[in-house]
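The numbers here are math on the coordinates, done by the rules we state, and not lab data. Here the structure is a predicted model, which means the values were calculated and not measured. Cβ atoms are built from the backbone, for glycine too; each structure is taken alone.
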Structure 1
Amino acid sequence: MAASPSTTSRRHRAPRGHGEALRGEILAAARELLAETGDEGAVSVRAVAQRVGVTTPSIYLHFKDKEDLLDAVCADVFESLAAALEEATASETAPLERLAAQGRAYIRFALAKPEHYRLAFMVSGGHRVVDDVLSDRCLGQVLQTISECMAAGIFPPDPRGPLPAGLQLWAAVHGVASLLLTKPWLPWGEVDEVIEQALRTAIAGYLVAARNPGAPFSELSR
């Protein structure tokens with residue numbers, strides 16, 4: 001008797017020790033579906049299983065649920081953000097220019113990966129795998145650059161270290177990226193010019209405020 005279509009399309013059980021390879025295929029399939037559809041609702045466990053050619057229970061051997069799978073997808077994608085930040089600063093020798101280059105790379109990455117960015121930054125919840133990637137691989141690079149700015153006398157020293165400045169500047173570029181993604185119909189003008197002006201405002205604003213801690217706003221313009 002001929003095998004049924006569902007039987008012939010089903011993937012054979014992976015050999016022992018090939019679980020990590022299957023996990024990578026699952027992540028790749030979910031990443032592709034998310035990019036193709038731009039909708040996390042379309043990335044169901046069943047859809048991912050069908051694309052990989054495995055049964056739905058096979059997905060649950062690697063991820064406890066859809067949320068866990070999407071978190072891992074975002075973490076995988078944001079590893080490439082870390083690489084983008086490294087590439088953006090490879091030719092920059094001045095620390096302040098490296099900081100600006102990191103900001104540009106971050107915003108452009110968000111615009112290129114809108115659904116991944118939304119899932120990583122615009123969905124509330126507890127600590128996730130993607131947060132570890134962002135704080136370690138991505139924020140770590142920015143904090144190193146800020147430390148170099150402080151060592152060079154560009155930024156005033158902060159006894160708390162570079163983290164407060166890093167979080168403030170991160171908030172600024174996140175705001176720009178989020179608005180460009182969620183409100184593209186606003187009269188922004190040329191996107192590259194918007195990004196450049198936002199970075200100048202954020203970095204220059206931090207410089208002025210950090211050099212005049214506690215000063216009233218009326219004195220910051222003097």
Structure 2
Amino acid sequence: MNDIFNFAFAIQILPLLAKAAVITVEMTLAGFLLALPTGLLLVSLRLYAPRPIGLGATALIEFLRGTPLLAQLFFMFFVFPLWGIRLPVTAIGILALGFHYGAYYSEVYRGGIESVGRGQWEACQALNLGPLRGFFRIILPQAIVPIVPAMGNYLIALFKETPILSAIGVAELMQTAKVIGSDTFQYTEPITLTGVFFLVMSLISAAGVRWLERRVKGVHR
């Protein structure tokens with residue numbers, strides 16, 4: 001068994017991978033926190049902005065959803081500097097994750113918003129609430145409840161997409177595992193531990209999403 005998997009070496013590299021796992025979680029959360037308002041902005045423009053702006057928002061959503069995250073990542077990494085925009089690789093990674101998944105979240109938001117009955121909008125008007133106030137105080141809270149599971153699923157998917165950031169040199173979990181492997185010519189241990197880290201963190205994330213779903217449903221009963 002030691003010929004296949006060296007436990008002593010695995011224990012030796014565990015702190016390095018644990019540190020990289022923290023970076024992975026940080027990138028995931030930062031991308032998620034950017035995707036939430038991005039998605040809300042895109043769906044608001046699509047549904048409520050004047051028609052030309054709404055069509056532009058729809059086109060942007062379809063572009064972001066219809067092109068690979070890796071292509072968008074490379075575009076930001078290689079093209080932004082040509083425009084005079086120079087950002088750290090971590091910032092580029094967060095922007096790519098946030099914008100890409102923001103497009104998916106916009107569709108999730110749209111499904112939730114359209115599930116709210118028309119009578120709720122009429123109630124906002126009857127209470128003399130302005131469009132923005134009525135949307136954020138009455139409509140959006142009701143729209144969030146049915147879409148929590150989908151939002152949680154995309155959060156987990158976003159988390160598992162972070163290895164793509166290694167393509168531009170972000171020192172996340174997979175990139176660290178590859179560096180360890182190239183330095184030591186031992187790939188089994190770092191890649192295996194990376195898989196274990198992703199599995200454990202995905203299970204924790206899934207449990208957290210289920211807990212949040214129960215909490216949200218309990219509050220709105």
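A few points about this structure:
- Origin of the value -21000, where helix-only ellipticity at 222 nm (-39500 (n - 2.57) for each DSSP H run of 4 or more, over all residues; to 500) was derived from one of 1, 2: 1
- Computed 21.0, 74 for Rg and Dmax of the Cα atoms in Å - originating structure among 1, 2: 2
- Highest-scoring label, criterion being FRET efficiency 1/(1 + (r/R0)^6) of positions 25 and 185 (r between Cβ atoms, R0 = 25 Å, to 0.05), among 1, 2: 2
- Structures 1, 2, by relative contact order in percent (Cα under 8 Å, 6 or more apart): label with the highest value: 2
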